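Visitor: Pasting the structures here.
Read-outs throughout are calculated quantities, based only on the coordinates presented, and are distinct from any laboratory measurement. Small disclaimer: the values here were computed from a predicted structure and weren't measured. Cβ atoms are built from the backbone, for glycine too; each structure is taken alone.
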Structure P
Amino acid sequence: MSPRMVDLGQKAETQRFAEAEAVIQGAPEVLDALWAGQLPKGEARSAAQIAGILAAKRTPELLPMCHPIRLDSVEVELSRPPDLSPIHGEPQKGSIHIRARARTHDRTGVEMEALMAAAIAALTLYDWAKSYDPAMEITVRLVHKSGGKSGTWTRPEPFDTPSPRPSSSDTPLLTGVRAAVITCSDRASQGLYEDRSGALIRDWLQQQGAEVVASRLLPDEKETLVSELQRLVEAHHPDLILTTGGTGLGPRDCVPEATRAVIEREAPGITEWLRLRTARRQPLAALSRAVAGIRANTLIVNLPGSPRAVEEHLTELATLLPHAIEMVRGGAH
């Protein structure tokens, strides 16, 4: 089969992160001079960082089937650990370690951008010092990735590198957030249908670091939902309540009306954003009547009932929720 680009048209845009590592090894005295900027080409570390960032941005131009993506950020860090002691009569080796981190909100991952940044940063260092030690060796490898359908992956074997400083990707989006989940479905509440959407939301919240303080399964009854929303806010004081189901045009779909009866301030931009983003893949998403708003210090957001639609909405909500919850708590813009 001839080479071809993979079609990403049906994939969801998600928050994606990748971290790669490059290690350049060589004569300690040469790497010492390189690190100190004492070689003829001058200060190498800044040049390597800039080269790595530029390389990440041009990855699709260099790899034939790599999709262009919107990079949110690229970081390149260098460190100089202690030199390695001689082993079995081999000469002592020095090393410089490079960590490259890339982030995006797109349909495909940033592994190649992170690897490209690390590799080109290492090659820049090699170029600075090759006249003094052409035998230098470079190793490049992926360390960690997250986001997308395949989820999170971390290289299993231990590293001989210093621990990197914590990055924003290491902290789940909703750490410290108290959340509750309500499923509205006549069939599920009667035991005729499995509540997959509620379970999906609970799992996602926990993966994002939130504490799920309550989970309810209710029939499509407006007064029942109004009462339960009020009770959850007063009894548990959650930062966030996510409902699923009952947002469509059907005669029993009453969740938007119940939510409006409870909230004190509406946040229409949240559901407008969700409809806009998800309708690009599924035009029927435009039929949703979902509502979002605030009661006391609790943000309430309606999600659809379909598990697949819930997945897509959660992906888009990840962009908004951390800042929205911080604002509801009284944080600064």
Structure Q
Amino acid sequence: MKKMLLSAALAACLAAPAMAEDFSLQSAFGKGLPIIGPGADRFVERVSALTGGSVNFEHLGAGELSPPFEILDNVGLGAIDAGWSYAAYASGKAPAAALFGSMPFGPDAIKYVSWLHHGGGLELWREIYEPFNVVPTACGVIISEAGGWFTKEIESPDDLKGLNIRIGGLGGAVLAKMGANAMSLPVGEISTSLETGRLDATELSFPMVDSLLGFNKVAKHYYFPGWHQPSGFMEFYMNKDKWDALSDAERMAIETTCADINLFTIGTAVAGQQSHLEAFRADGVDIKRFPESVVEALRAATAEVYAEKSAEDPMFKCVVESYETFSAAYDEYATLSSLN
């Protein structure tokens, strides 16, 4: 009888669900930001569902526990369990991280995801973040942004010289090479800075997001393409010690959910831009593409920036070469398959 009771108790113990764990997830962005905020909420909900409630994240909006640029360090130290951010924010500590936020004149969303998961990109990203004691992955894909809002018309590369433009990362380095003054400003200061003349131009996102900030009231020239960010990644990263302590199934649930978020963000964004473009036009905004001479000058300046950064940082060079190798193989089939 005693053996039977012990066996029954052991079986019940083994069948019991794992102890639920609650983790903080600090976002670099406001919860109300379209696509990005709902994407984080969807992540939280689905990870909990896939793990049967054993892993639960609390989505914290910008600044609730940590300023955006300090999330990486705080997650690495274990003060926060996980972050929801943008890799270019880490470029001051690791220049190659910028290439996982966006690549000027780089891939569209599908090609970016393909390189990340099938061309060695994710392995390089995790190597770059290893010194910070965090484990990253893409958890949301940003479609091509707009080229930016300008208070005056841009007709030639010379029109960029001397412009004060809010843009960061590699795009800012490219525009600086073109003679512009690349500036970093909090989102909340952009519209006022355009209105007062502190800024002549700004980039932020695509129409769905830009419409929330009122740029169309103070800058009437809206340019495309978003050469500086043909696509971009949102990133989820977790403290490595806490990541390693999860079970294989729990880690798989997080990575599977991030794959779902990648599809969710692409689909939601692509389907949601037209109505905002129509509203901008109705408000007197001139929506157009940059002249080809401007695009080609930006392309040439981008090549110079890539060459300089690669010479300065071996990992930056390694990531660029990884992408270029993948791109050559990808592009041949894409060209053969094109209907254009």
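Visitor: Say we calculate distance in nm of label points 7 Å out along Cα→Cβ at positions 53 and 125 for every structure; which of P, Q gives the highest result?
Guide: Q
Visitor: Comparing P, Q, where is FRET efficiency 1/(1 + (r/R0)^6) of positions 141 and 237 (r between Cβ atoms, R0 = 35 Å, to 0.05) highest?
Guide: Comparing P, Q by FRET efficiency 1/(1 + (r/R0)^6) of positions 141 and 237 (r between Cβ atoms, R0 = 35 Å, to 0.05), the maximum is at Q.
Visitor: Which structure, out of P, Q, was helix-only ellipticity at 222 nm (-39500 (n - 2.57) for each DSSP H run of 4 or more, over all residues; to 500) calculated from, if the result is -11000?
Guide: P
Visitor: Here distance in nm of label points 7 Å out along Cα→Cβ at positions 93 and 269 has been calculated and equals 2.4, so which of P, Q was it run on?
Guide: Q
Visitor: If you work out Rg/Rh (Cα atoms, Kirkwood Rh) for P, Q, which one comes out largest?
Guide: P
Visitor: For structures P, Q, which has the highest computed value of distance in nm of label points 7 Å out along Cα→Cβ at positions 181 and 261?
Guide: Top value of distance in nm of label points 7 Å out along Cα→Cβ at positions 181 and 261, among P, Q, belongs to structure Q.
Visitor: Which of P, Q yields 2.5 for distance in nm of label points 7 Å out along Cα→Cβ at positions 213 and 277, as computed?
Guide: Label of the source structure: P.
Visitor: State the single structure among P, Q that was used to calculate relative contact order in percent (Cα under 8 Å, 6 or more apart), giving 23.
Guide: Q
Visitor: To which of P, Q does the computed value 0.00 (FRET efficiency 1/(1 + (r/R0)^6) of positions 133 and 221 (r between Cβ atoms, R0 = 41 Å, to 0.05)) belong?
Guide: Of the structures listed, the value fits P.
Visitor: From P, Q, which structure was mean count of other Cβ atoms within 10 Å over residues 301-308 = 22.0 calculated on?
Guide: Structure P accounts for this read-out.
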